[in-house]
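What follows is a set of structures for review.
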Structure P
Amino acid sequence: MPRATLFLMFLCGLPLLAQSPSLEQQALDAWRIYDYPTAEGLYRQSLTANPASGEAHAGLVRTLLREKNLHAARDAANTALRSAPDSAPVQAASGDVLFREGRVEEAELAYRRSSKLDENCARAWYGLSQIAQVTSNYSSARRDIFKAHQLDPKDPEIYESWASRLPRAERRKAVEYLVDHPGHLDPERLNILQSRLAWLIVLGNKTAWKLVSTTETAKLKLDHIVTAAHLGDGRFSTPPREGAVAIHVRFNDKKTVSLLLDTGASGIVLRKNVAGKAELKQVYDISTKGIGDEKPSNGYLGWARDVKIGPIEFENVPVTVLDGNFAEGTDGLMGIDVFEHFLITLDIKNSELSLAPLPEIPANLRDEDGGSDRYIAPEMNTYDRVLHMGAHILVSTSVDQQPAGLFFLDTGAFDTQVDPSYIAKAKLQPAPDLSVRGLSGNVRDVYVASNVHIQFGRFVQDNFRMLAFSMDKLSEGEGIALTGILGFPLLSQFRLTLDYRDGLVNFDYHGNKK
């Protein structure tokens, strides 16, 4: 028998050797377990071997974003668009960068280009679900994230977003899976997932924030409180002044406290030494970041059986308990979003918070599950459309006639604030004697910006003065670039009507009243 035949017979008798995964697959596998440094290195190696790979370009962009390196991600996205402009993953990754930069409309266009290039690109549908969520189009957001998950159930970002929309029992199993497979997930994010799971376990079949009172309207009295920081004309001083409003809240029929009413927060945050008197049940240890450059505030997630705010009563309320920095005269803070099922009118000047029913959504605009997209009732056509992201209402705001950025409404902020990168250096004056504190301690590198032109909605003002300090940490926490904060002194000039459900705000300027 010829030697060649014998050799072939020998080869056929050998078991097939497993083919090594490609560099792209190895990088994707690392990304899926949150090992971003390894993923970045492998994606770069893949691009060296194949500079036109859309998958590798897109993967590198996503990885850099997760590493919180927005500048490098922007450069990588630009390179990707030059190298593979017709790649659906590249267009989706470009949308991720645009979204992170706060350029929401441009991001949506990029995601739609991606879905047209490849209707099975999961990242395109994930991006579109994010856009729909922040624009209060909840039915579309649910539809798009379920499609994204169907296309790529192993993508951790898609999986977590999909899991948040599941029925309670299924959601708990999904969160358990995330907690049990943390990979290289950073401890802070893992702590959030663990506390979320602990809350789902404690809650069981009960409804969180269950509204048990039957009143449809209410008028709640607010107290004016003072803050310690104040900016004088060209000078820095700290005399007390009215700088916030507070509301009375009763826990478990045991303790009534005064909480700062904060449009920049979500839910209830309570001082530790008060939580014990209110007989809150401790659920899970947590740490929370806020404004400030020091370490996070430590505390725990608590559970209140019953919470009363005037005639409004809730059951099964999660409460964040912290050793944080709270306004003098208060025992914590409360996000105004606790009233999100009402039409909310905040009249700071007249010390009143009014609640009324939201406009009813026509039945033909609801989906089969009862959900809907943003509904603008005829009487609310003049309201400003805003973004609703997490705890924050984000308002498109222009500073010195530059392209608009995103400012969030924050009645808990003692002044209006802006990132100094949006202000001409000639208008910035260092303020070393001015102390700005948040939940995460003192803020470093504070400036005063003078003679600023500011515009949002129908409001325009020249010669405006605001504080300036970096918004980078807040932006990282929100996952979107924040240009600044519209604070208490400015917001107190308006009668604000807020529709959290539909992402609508009416700014009724008191200066127009006679």
Structure Q
Amino acid sequence: MTYAAQAREFGDLIRENGAPWAAINGDAAARFALQNRFQTGLDIARYTAGIMRADMAAYDADPANYTQSLGCWHGFVAQQKMIAIKKHFGTTKQRYIYLSGWMIAALRSDFGPLPDQSMHEKTSVPALIEEIYTFLRQADARELNILFRQLDKAEGAERAAIQDKIDNFETHVVPIIADIDAGFGNAEATYLLAKKMIEAGACALQIENQVSDEKQCGHQDGKVTVPHEDFHQKIRAIRYAFLELGVPDGIIVARTDSLGAGLTKQIAFSKEPGDLADRYNAFLDCEEVDAANLGHSDVLISRDGKLMRPKRLPSNLYQFRAGTGEDRCVLDCIAAIDAGADLLWIETEKPHIEQIAGMVDRIREVHPTAKLAYNNSPSFNWTLNFRQQVYDAMAAEGLDTSTYDRAKLMDAKYDETELGIAADKRIRTFQADSAKRAGIFHHLITLPTYHTAALSTDNLAKDYFGEMGMLGYVAGVQRKEIREGIACVKHQNMSGSDIGDDHKEAFAGEAALKAGGVHNTMGQFA
């Protein structure tokens, strides 16, 4: 509905209600409504699920249509990201938000900083989703408020142009891919938490195949996976949550940590040779035993008519055979799609396109349209990894590498070398190249705003508390904000002060006490 049509509709409603509503302004009511397009989190989840489904279809048609996101740990951070995207690129198309369990654990728990081991309060996950969408909806309200104020002053063709911007306004609300870890318990616990996350607005939930109570960060050691049936119960639980809440297009991202996980907590229950559980158990590190030489409390399985003893650790965990990680990942992914997953996530130890593509090629032999969300992780040393990849390629081609020390390629002295420049080019095109070659639909960075907060604070502290003093802030922050058009330089406006003034005028008319008068110092930034 256009702004003018909305105003007319409210005007008719006001007239129908007679004198008690006489002080209500239909035009102001229309502005309130347009500034609050999404009434509930479920409205957001349904809307953004549709966006993701359309983007997935566009990627299937052309892998150049991959999508991206940055992990955000606060609503304000997400808001500023989307404002920046609209400013620089004119649209939010194909840009999402990622919600990282790691950052919630490290930054949002009442216990203080925690490692990524599912020890944080699980309610903090839907709370952050709701917070992010509150800030994104406020970004809509703020930008529309600016347009309404411009409209009030405009005439003729200029007024028509502003009216068109209002009627065709693009929201800052975009899909969130939200990390539900390993489900925070059994399938029922997963279902209950998934409902809360969807009700808060999440259209895509990412779940991993680790043991919930032994969960580790994807880039740390000691990861323990579960048999496929255990994992698939949780995939089904999430689907039921989406269906119950009226979000049938909701997206499930199934993550496998098998590449770096050498342990399982249990032996899968197999009904017959060759079933999924039997294939899972086939990766166990076993030795053949004689029934006459059994140890105390030995656990045994039968394989091809032989009695086998899986290697069991003092932790009561079972060990997989070394070198089976990629095979297990491929099986995990094929089975996850069979169980209803929409996207896959393979957690890797390095950003290597051919390693990822090798697994995806095998998955696509069974599921030709299989697609990945991929973690462009800050846990990778991108500079060192890609310089070593270039070094190895040069060596394989017989080129001279004698001026380079492979173990010390992070050194700044290599920045302007042929190798350093070639590595940076590979990093720059990594996302487009891997989207085309390795089936990656969505590229995300899990923890970027954790690191940018630390870096920017370090720089400000160094300058402000050092010799630069106040100039450290002025030159390093405020002057850049002004010259680079960072909207937050007018922090009162960003916090909602101008929106509040216009609300006060609607409520109180000439009696409104406004904050935006001539003595407001924000006028210095006009």
Structure R
Amino acid sequence: MNFLEALQSHSLHQPDQLALQVLSPEGGHWLTWSELWDAFQETVFVLQSLGVMRGNRIGILSENSLPWILLDLACHQLHAVSVPLNTQLSQSQLTEQLKHSGVSLLFTEALNLPLVDAEVGVPIVVTGGAVPDSVNAELVIIGAWNSLVTASRVGRSAEIQNARWAVPASLPDRIASIVYTSGTTGEAKGVMLTEDNLVFNAEMALKRYQFDRSTHQFNFLPFFHAFGRTCDFYVWLLGGHQLTLASDRQTASHEVAQANPTHINGVPYFFEKLLILSQQKEVPTQALGERLIQINSGGATLTKSIFDDFTELDVAVLEGYGLTETSPVATLAGRDAIKYGSVGRALDQTAIKINSEGEVIIRGRHVCAGYYRNAQESDQLLSEGWLCTGDLGTLDEDGFLYLTGRKTELIVTSSGKNIWPQTIEQLLSSHEGIEQVMVVGDQQKFLTAIIVPNWEYFADSTDVSGTPEQWKDSPNVERWFQYLVDQCLENRAAYEQIGQLVLMSDPWTSEAGQLTAKGTLRRGVIKAQLVDVLDRLYRG
């Protein structure tokens, strides 16, 4: 059963059952399965009236919302290709992805309009309110979503108004979505996910979660990332239970008790915040609700203390692993099969192996079709039918996967953001004031840049007396370099910004073991030499 067949079935067999709650500062608004089906049908009419056809790429630049869900489902109906776009991108990053994907229509919230470069020329529909008066006149604004829906109702005859779209036959191999992710060089790559990739992965995740109609999921993970889209949106749609959308990702932890869910998908940083909040209440249920029985943490490593604290509250702690290229779930624990430190076992009909280099390799129906407009990377995606992940790991006798490291130097923050340090380092080292730089922050809340400044440039620019040994620990000097760093990264996403600096008085050398003979950073050595400094920064 595909997503649209599931929605249609729920609307027929449990039409009055509450399906989706959308929270806002004013409270929560519920929709039944029947109401969702009607809203979906109406959305299809609107997209068709805008000329959306099979194969068109449709951009969605928005936080999670009812329109996000309806637009994605309408794309499935019309066999268009949805392109979820990260709202945290800089304008230059967004422009690159809009141009690369070739979207013919962009749906975005008004607050994201400043991110859209008018030179892209893509027609825009504003969701979540009216078109602001102060909008850039050079943008091609079709109108506000609500106005288009109203106009669509008025313009349809009674016969068409009462018509219902037939759910199209499944086309398993059609490209249903292009989702952008960081590539090996740090440049974004468009992962092509087929209808079968998405449906199969959601089916297998639903099975492993052991959900039933009494399940109530709480969502704050963004749908523009694969984890939230598959494990919250699509799993809910296939399962036919209840889903609540948080009003805002930043305040979502404060809405859990109001939603009173049975299951939450999230990242370690969120669950840490939730525990802190529960400890501030008289009883934990004032923060967690009274029905929470299961959480699924992904995107980064969960600490033993968080695992133990939830376990003591009789909440099953599931961990999982995957990539955008695997739609994304490859492994997942089950509530009756949990081992701390493991990211679970392979989903059903999925094969996981460790190759001769200790790398995790994956094969299954959820492995993507390749990278959009990137034949070279697509050709290198599989090796003898297996997806090479770049992650190192081991499998125990029960098939549980344990991740031990990475072949690559990718940083994954505690909030699950993937960052290629080389990209940030290249931008910083291009400035005359920085001779050498290394960016760290794996499993942390923010990035730190360890910088060997061009002290001669600093002295000439500031006319400050002293020595590098004195300057490196000066708060004023640190602020000077922080401003320089911020200027270098002004076009990067918010999560790629540098939160702290460590200034070095002397350059790194191969003689001191900090560089290879070719001059490449020996990251492990540098981090080990500064372990106490970094520990103090991150503990503070």
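Below are the figures for this structure:
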| read-out | value |
| --- | --- |
| Answer label among P, Q, R for the case where FRET efficiency 1/(1 + (r/R0)^6) of positions 173 and 493 (r between Cβ atoms, R0 = 30 Å, to 0.05), calculated from the coordinates, equals 0.40 | R |
| Highest-scoring label, criterion being volume of the Cα convex hull per residue in Å³, among P, Q, R | Q |
| Entry that produces 25.5 once mean count of other Cβ atoms within 10 Å over residues 93-100 is calculated, selected from P, Q, R | P |
| Which of P, Q, R yields 4.5 [distance in nm of label points 7 Å out along Cα→Cβ at positions 325 and 357, calculated] | P |
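A short reminder: the numbers here are calculations on the coordinates, not readings from a lab. This structure is a prediction, so every number in the text was calculated from the model and none was measured. Cβ atoms are built from the backbone, for glycine too; each structure is taken alone.
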